[in-house]
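Before anything else, here is the set of structures, which you'll find just below.
Read-outs: derived from the displayed coordinates by stated rules, not from any lab. Only a predicted model underlies this, so the values are computations on that prediction, with no experimental measurement involved. Cβ atoms are built from the backbone, for glycine too; each structure is taken alone.
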Structure 1
């Protein structure tokens, strides 16, 4: 039996969006043993994935020591094939260090760091934009040509969902009825919905609203009064459970193009993602509803980490009812749930 290593170190949303391709590979090539390499903080997202034979953690802060430790783990697995789903120097190097003789990666124009393709034994063209789900699917089809396009399919246990429901109830919201989660983000991040728009978002909701903040927003004070669930570091399973609860009760999510929005969408929750500086063609969750500003500035999308507009990130100064909806990506049409 051959072992296949799939390398996707980060980010949270990109890892999640790659999981549909992993599901598809397991479906059409059940004789393969699939192993995923990712950063240690993201391991909870892979709990309970029956299609995986092994999950390998990488400590990115370990520098050369971290690389050597990961190399030792990978060599013990003895993978025959490595698929570099990320496309940068580190992921390419780790695929090489795994000892896999066949190493597949996206061709230069679809890689985050194009020159890293030289560490591959074979490059694969991607039939569309450099979207993590599409890149992963193209690489999987290099060894499984009939692999279908599938959504990520994140799942939580009944105990996890019950715990999430108990937390929602403690915050004053009925967990057995539809409710809306509004995802917060750091105001310094240009992807974040502007405070005034966030206030309008909450006011316009016909459903009870639960604000959601992660560890990166530990010091963020919401600009509007509403129940707030602050999830800390290492609590990604709670995020998955919340997404599964929302999908079960017919709830909804609205948030920016950040990891938590992607995770909730991957659980099957009805999700609306607001885009400003980011390019939806490259990062939008395929199953999500995508909205952009109806009159965006000329600089959008800029994909910058720091806004250079004289008035700040005005491209995110809108809420769901004010945005313009973009069509779903054609390459995801007909995907099976």
Structure 2
């Protein structure tokens, strides 16, 4: 990941004093500069919010530090602040939430696949149990995992460390907020995928500006022709080229000049990216067909999409998502 002060230098929108201040503060966050011989004493959120106050005159309680993704409000859609790097600030500083966050596969590649996740026999149980659930892609009061009473789904929920594994990927095992979201957001998802159905989820997009998680336990095989999950590998690693894309798009959105063909979700902070733009960034689109009994975990701060199918197929999974409320706080 490129450092904030290094990236913004080429845009020449800061004073020398601002540049020196941000450089010092950011090197504290990266560990390149240490206080009292260690970075363990560092108040990471205070350091981040000090930078925000210096550059953008925003308080620690401002929406800038929330999980609000849409470009709305006095701060988040201010063209001058955006040009000064506000959206880039949120992208990069949310990766400094905890010390080791930038050192793991979840924050570099963004895609984790575990085959043979459950012990023998349970995937077959869950596959059969899923067939009894509503044919919907979203959570309802009828398909939450927390309410499951059948043996296979109960085993996944209670006996294999499923929740603990998911929360560990976003360093949120200690956050009540994350535990609550796991309970409320994990459900039996049944996707009725059809060719050429115009599904907007089949356009590559991010869900949010910070590292957030979606996960799918697939009890049954998902073949290529069924339209498996799609992910742009390494699109969570904020390189200079990728930051250029975000910086340009954030300015266009703030000035209401964004490309309407990208769908209104682009304006709402779930940015859409075209295939040719992915290629120019030097990134690789990956299709993720899976064997039965596979767990797929994705950092949806990166680009992903629902897959195009060539034959109609109902794809069953235990699916969930977690976006913590305070993505800049340890």
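General remarks:
- Of structures 1, 2, the largest value of relative contact order in percent (Cα under 8 Å, 6 or more apart) belongs to 2.
- Comparison of 1, 2 by mean count of other Cβ atoms within 10 Å over residues 82-89 - largest value held by: 1
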